[in-house]
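Colleague: Structures are listed in the sections that come next.
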Structure P
Amino acid sequence: MERHEFGAAVRQLRENTAPAAVGLPVGRRRTQGLRREELGELAGMSADYVRRLEQGRSHPSAGVVNAIARALRIGRSDYERLCALAGYAAVDGRVPTEMGQGATRLLERFADTPMFVSDAAMNLVAVNSAFLALGHWQLTGDPWEWNIAWRSFCDPFDGFKQSATDATDHEAVLVARLRSAVLRYPADTSLAALVDEMRSRSRLFDTLWRAPRPVTAYESSAAFSHPDGGAAVTLVGSLLAIPGDDLTALMLTAAPGSADAARLAEIVGAGEPAIVKVGRAGPG
């Protein structure tokens with residue numbers, strides 16, 4: 001990639017970064033975003049060097065790319081893009097689990113719709129009160145009790161039923177997402193341990209891991225049986241990517257005006273909406 005493309009990307013990120021987002025006072029400003037002097041101070045370099053980078057007159061080292069990424073507190077996708085433009089491989093650390101403002105707003109704005117946010121390894125990071133109201137996610141004390149793939153293949157829910165077609169689609173998505181996470185985060189020992197344990201515990205998962213099915217649909221339906229003993233409610237799960245944080249939201253909805261929609265409203269009720277942070281990233 002030519003240097004000016006990296007510089008243009010840095011400038012765009014700098015100008016779109018709110019000072020408050022990186023711990024700087026807002027004050028009175030003539031332009032939006034950060035000044036070059038502020039980025040330079042946060043990243044440990046001179047404002048003149050930032051200018052030369054943005055103008056394509058200097059090629060950054062991998063350390064400079066990482067310093068800029070940390071200074072701007074950018075998400076994984078923007079970091080990977082900067083690395084690619086500079087000609088470096090992204091640092092492969094642990095799967096990120098930090099919930100940014102975008103994920104938080106999703107949960108807040110759909111308070112009456114069961115939703116959760118999960119990381120790239122499919123550990124639940126946060127849920128809303130409507131999701132908890134479904135009452136199907138019973139805890140088992142297992143280290144991976146908040147992991148969607150683990151619960152689906154190794155510790156299925158009693159109150160969660162799918163047709164053969166929907167189960168097939170769901171399993172294909174789970175395996176594809178885990179394989180993608182392993183490729184992107186090869187240094188995450190907890191993720192590697194999860195996959196090893198799942199391959200040991202579930203013959204189906206091991207088979208799909210060795211010979212993955214193609215993903216034909218990124219949504220599937222399931223019937224949720226509530227502990228109150230009333231009628232089960234059938235909901236469709238739709239995935240929403242949150243690329244900046246490398247997180248994914250799952251939204252569970254019923255057909256508008258259907259008996260399932262009425263039953264869902266009954267289950268969710270009129271309780272106080274809340275966001276609950278949950279989950280663990282593996283053993284220990």
Structure Q
Amino acid sequence: MHRTDVGRVLPGLIRDARTAVRLTEGEERRDANAVLSDIYALAQHEIVWASEPELIWVVADRSISAAHDADRPITLAGAAWTLAIVQRSMGDLDGAIELVIEAAGILRPRLEDGPVELQAMYGALHLHAATTSARASREGDALRYLDEGQATAERLPNGYHHPWTQFGASNVAVHSVSIGADLSKSSAARDWAQQIDPDTIPSRERRARLMVETARSYHQQRDYSAALDWLECAHPVCNDSAHYSPEARQMASDAVDHGGPMIERRARIFAQMLDLPV
């Protein structure tokens with residue numbers, strides 16, 4: 001389903017799920033709250049690109065509230081993963097890390113006999129902690145959490161990806177590139193990126209993110225031409241990943257300002273596609 005189609009049906013889904021919560025009791029009500037929590041998480045992913053931070057926070061908080069009423073470990077962990085994204089985007093890195101690691105602790109005792117979805121959520125929480133730690137310049141923590149995510153992905157069925165966190169082997173690989181860029185290890189990030197086959201990434205958004213992260217690794221070396229090349233590759237794969245990414249927008253602006261005459265025309269055209277004032 002296209003992003004705009006999701007946006008049209010979400011209000012109805014939320015209304016129906018809230019009605020189901022009101023009209024049910026006992027185990028059925030917990031089931032309904034679990035569904036409602038997941039729908040709020042879907043809504044957060046839909047609005048994260050373009051809505052006000054306050055609205056995004058409200059939606060994520062409602063996902064957590066419904067998850068508590070559902071009283072299901074996987075639902076609680078998924079809601080924590082969603083809320084931690086909002087915390088990280090608002091600069092609360094410590095709070096985001098604490099939240100996802102606490103959620104992973106809830107799942108850990110159930111890993112051996114839990115369903116594959118639970119194992120994947122456990123891995124997704126560790127990838128979140130790894131990325132957030134890298135943004136906080138905590139290299140040791142970032143690599144430790146990344147290793148745990150990698151080990152978890154290796155235990156999943158071949159080719160498996162979690163339905164909405166997209167956790168799986170290819171997503172771990174994409175996060176490795178992001179973490180390398182966040183830690184200013186541009187050469188390592190490029191090396192990791194070169195080992196990834198984009199066709200193994202089922203999500204177009206994640207595939208485009210790989211290209212944006214690869215662009216970051218060149219941008220850090222002030223190779224504005226190569227960075228622009230990768231941004232131009234990312235845009236047709238998933239234009240939202242370039243259009244609404246602060247990093248991508250900054251790289252496009254820098255290519256205009258510092259890329260030189262050889263790429264200036266291309267850079268301006270691409271910057272205009274992102275609605276940048278150039």
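No value in this document is a laboratory result; all are computed from the given coordinates. It should be emphasised that the depicted structure is a prediction, and the values quoted were computed from it without experimental measurement. Cβ atoms are built from the backbone, for glycine too; each structure is taken alone.
Colleague: When mean projected area of the Cα convex hull in nm², for residues 39-134 alone is calculated, the result is 7.7; to which of the structures P, Q does this value belong? All intermediate terms of the calculation are to be shown ahead of the outcome.
Modeller: Working: P: 7.7; Q: 5.9.
The read-out comes from structure P.
Colleague: A value of 2.7 was derived for distance in nm of label points 7 Å out along Cα→Cβ at positions 63 and 151; which structure in P, Q was it taken from?
Modeller: Going label by label, the one that fits is Q.
Colleague: A value of -13000 was computed for helix-only ellipticity at 222 nm (-39500 (n - 2.57) for each DSSP H run of 4 or more, over all residues; to 500); which of P, Q is the source structure?
Modeller: The read-out comes from structure P.
Colleague: Hey, FRET efficiency 1/(1 + (r/R0)^6) of positions 55 and 103 (r between Cβ atoms, R0 = 25 Å, to 0.05) derived from one of P, Q reads 0.10; which structure?
Modeller: Answer for the origin of the read-out: P.
Colleague: Here is a further query. Say we calculate relative contact order in percent (Cα under 8 Å, 6 or more apart) for every structure; which of P, Q gives the highest result?
Modeller: P
Colleague: Which structure, out of P, Q, was Rg and Dmax of the Cα atoms in Å derived from, given a value of 22.0, 69?
Modeller: This figure was derived from P.
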